[in-house]
Structure I
Amino acid sequence: MVKSSKARTQRKAQANAPVHKRRKMLSAHLSAEMRDEYGVRSARVCKGDTVTVMRGDESIRGNEGKVLEVFTKTGRVSVEGVTSEQADGTAVIRPVHASNLMITKLNTEDPWRVDALKNRKEDRQ
């Protein structure tokens, strides 16, 4: 998507990307079972998906929870149970970048999304 090899140019392109391109940047890897089922390596993270945090410090790595909110502007996702503590002791939702997640269960309420994944599998065969 980005043609330059310069890090700052890539960051600028991501920051200034239009919404239809930014949405593609919000994808995460699928688990091994789901990869076999749908025949694709990654999918877009949506609200209601169950994800596992694969990267980050020890306090959040390995946590599994539902996606509460997706922030398309920053490319981050809020996950149930992934919080950080403020100075006064209150827990605050800690956004995690979508590339640091692995989708373990898809939210299949949207029939269009399931059809799109199955069509991608058919296209690959």
Structure II
Amino acid sequence: MSPYKTKNIEKFKSEIKEDIRPWGKYRSFPYEQARSIKIITVNPGASLSLQYHHHRSEFWVVLDNGLEVTVGDKVWQPEKNEELFISRKIPHRLRCVGQEQARIMEIWIGDSNESDIVRIQDDYGRK
């Protein structure tokens, strides 16, 4: 991993704050570094393209069970509430393998926009 990638992700991680309260806890994320914050919903049997980005890393929080995630050469089914950091230029994909829609929260880390998608493989013929 290049020092640039490591620096951005480590800075983001170091600025995640957790506060314990009598009723539980909350975590706050460094929104100043975020270019976009999304909730992505994937339909059963559907998948996003296998893709990477030149200008952004991504932080994902799994909101539902039933997803399969590919990051680099690793493929697994993350647990609900699992957190993932995806460095820029690392291929990744999200697929719904469950019987119901499943969601992640995605935060972009770095200056980027929707055109910063390099699709390696896409089920819908997009480039």
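Thinking of I, II, which structure, once relative contact order in percent (Cα under 8 Å, 6 or more apart) is computed, gives back 26? The correct label is I. Taking -7500 as the value of helix-only ellipticity at 222 nm (-39500 (n - 2.57) for each DSSP H run of 4 or more, over all residues; to 500) derived from one of the structures shown (I, II), identify that structure. Answer for the origin of the read-out: I. Quick one: distance in nm of label points 7 Å out along Cα→Cβ at positions 54 and 86 came out at 3.3 when computed from one of I, II, so which one is it? Value 3.3 for distance in nm of label points 7 Å out along Cα→Cβ at positions 54 and 86 corresponds to I out of I, II. The greatest value of mean count of other Cβ atoms within 10 Å over residues 22-29 among structures I, II is that of I. Quick check: 3.2 is what I get for distance in nm of label points 7 Å out along Cα→Cβ at positions 62 and 110, calculated from one of I, II. Which structure matches? It must be structure I, since only it matches. Between structures I, II, the greatest calculated value of FRET efficiency 1/(1 + (r/R0)^6) of positions 14 and 70 (r between Cβ atoms, R0 = 25 Å, to 0.05) is seen in I.
Bear in mind that the values in this text are calculations on the coordinates, not laboratory data. This is a predicted model, so every value here is computed, not measured. Cβ atoms are built from the backbone, for glycine too; each structure is taken alone.
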